[in-house]
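Listed next: structures, encoded as structure tokens.
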Structure 1
Amino acid sequence: MKKSTVHIHEAGHAAAALFFNTRFKSVDIIPSDEKIKGALGAVRECETLTASEIQTKGLHPMMEIKLKRDCIISMSGLVSEAKFNNKRYAMRLHHILGNGKHDLSEMFKLLNVAICNDGHVVDAYAKYIAAETVFLFDSNPLLWQSVLNISAALLDKKELTYKQCKAIYSKVMES
């Protein structure tokens, strides 16, 4: 990921989380080696599914909805970055294992648990999620505007709380 698009990347995750009414602590564009080596920013403490939840509760219909939501949030950074750079996001496994591995590794862990480690099905579902994520941002101009506004605030402040992001998002959605 180019450093110049980190703000868009992280704002994409935050806007998608807000779209799905998923809480998080904060979003930042502060390089950190604490949790993810080499990360240039992060959405902190996002309320998402865990593999143990899927293993314990099984993949019932509500869990499937949460799984799809969380996968879209995971994919939103890369899709936002591509949209910002006027490129189409193309899901390629080598890309995910390279540049996007930090964002998407948890998604693939969840999918492997949910889909019983069937690699072909996991890959197909991940491509479906990528298409859904592209569609989400392309078909919702206000959502995209919220990405741009959150990213502008991130460039100014470097870190935003959930409450600050929610205020930006709500202002755009009310316009």
Structure 2
Amino acid sequence: MTHIEVRLGHPGDVNSAVSVYERSNLAHRDSDWPSRPSRVAQVTASLHDAARHDTASWFLIGHDGGEAVAMALIHPFRARGGSGDVIAGTWFLSLISVLPERWGTSICGMLLDAVIAEADRRGCHRISLWTHERQNEHAHRLYRSRRFAPTGRTMHDDEGRPIGEWLCERI
């Protein structure tokens, strides 16, 4: 099993985190990613906000030696599909990505464990996420192993692919 160093991200980590996110998504999509420019710009802005502590959001970066190999972006959970009031005690795991050449090495599990630990440290009792429903059993197994369960809520992402909400409650 690979061991990585995971820590809170800071402004100097944003470009590395964006690179991990972008490379992972290109691989998942077999390089077919029509919304790539706008989505990468949106993620970059969110990571900058989290790094500067302009919002309550935060991100984690995972390194193996000097190389960034994983990242996760976490926001306060908001009612009404993300546009409402912040729900205390709940975080939203917006992104979790690992370099494609490092898939299958337990890095995503280590990063998810670090997300859960940091959320606990911040007084969180629940973590919510949305994940793709089709051809994503590896991710579903990982989430189940960390006590996440599907809520039954589904919708389609910006590219029309079905996604489902998962929730981890540790009360």
Structure 3
Amino acid sequence: MKPVNSVDVALTRKGTSGDPSTPTFLFERFEYTATGDNPFVDITEDIRGSVARADVATGLAMIYSEHTTAAIRINESEPLLHRDFANFFERLAPKTGSYLHNDIESRRQVNPRVAPDEHPNGHSHCLHLILSTHEHVPIYKNELQLGEWQRIFLVELDRPRLRRVSVLVIGL
């Protein structure tokens, strides 16, 4: 899936003195929206693009979800496996389960900043706690060092909506 758009391409620095030991930094932010019933958005090619634009031979790509209900994970891109994951998520944190977080009125009593359009999503936060906000992938010879079947995913844990993913590439 292509990003909705690439925003905030910023903080690019190459060694200015010709010194090969001066690190390069590249920060990019992408926006995505999951579609249909598949919460797995394959963002691998966009991350590869960031690495190419950074032009680093050796380094690290850090991929970070800016949300507490959308995770970043590395796994296989296989539709049946994704259905297995969705079934596992539902067993682990059922959408219809009982979550204090889903009691919107009680939350507003302790946190007046609860959004007016807030909806019950306690299950999403519980899953995110287990899945993680980020992944780090080594870069060697200008390539992400992913295994043969590994792909990088934004995992939508709540409902399809615009999500931001930050990528920081650091290297030499």
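Throughout, read-outs are computed from the coordinates displayed, never taken from laboratory work. Source: prediction; values computed, not measured.
If relative contact order in percent (Cα under 8 Å, 6 or more apart) comes out at 32 when worked out from the coordinates, which of 1, 2, 3 was used? Walk me through the numbers before you get to the answer.
Numbers: 1: 32; 2: 19; 3: 42.
It traces back to 1.
Can you say which of 1, 2, 3 returns -7500 when helix-only ellipticity at 222 nm (-39500 (n - 2.57) for each DSSP H run of 4 or more, over all residues; to 500) is computed? Corresponding structure: 3. Kindly point out which one of 1, 2, 3 the value 10, 39, 42, 9, 0 was derived from, the read-out being P(r) over Cα pairs in 10 Å bins from 0, in percent. That value comes from structure 2.
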